[in-house]
Structure 1
Amino acid sequence: MSGPQDKVVIVTGGARGIGAAVATRMARDRAKVVVTDLFDEQGAKTVSEIRGLFLRHDVTSEDDWKSVVEATVERYV
């Protein structure tokens, strides 16, 4: 199984706690990381430490999902 190197990953709930740890690990393994969450300040802090992209995202919103996917593709594809 190949690792996340050079892949794009979206980590929902990635602003803090387990999500932030997952985002940090993915970045360490050289993935391109998009962190999404409702916690703007913590999300910005997380991505500043890993050089990723933070997007405000309510996972229950279909429109938010569309925006996240569009922004991710625009940035990394």
Structure 2
Amino acid sequence: METYIDVFLSSDGEKASIIFNKLKEMGLKYHMGDHDFLYDWKGIAKISEELAFIDKIQENLKGTGVILKFTTIR
């Protein structure tokens, strides 16, 4: 199972390099192609685990002006 994250930056928000580093520190991998980042679950996760992980990302990026889009493929 994989979750793909698309990152939309605001010109009034945090620098792209800082956002990139924060996401990398959370275990996300930079992804070339249709999506910006990838998180590999190494198996099937429960919806509660997915939501907890997304909440953690949102909390870590709070106040940065970033808009996120999540797509999970099982």
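Just so it is clear, none of the values below were taken in a lab; they were calculated from the coordinates. Bear in mind the structure is a predicted one, so any value in this text is a computation, not a measurement.
Quick notes
- When relative contact order in percent (Cα under 8 Å, 6 or more apart) is computed for each of 1, 2, the largest belongs to: 2
- helix-only ellipticity at 222 nm (-39500 (n - 2.57) for each DSSP H run of 4 or more, over all residues; to 500) from the coordinates reads -10000; which among 1, 2: 2
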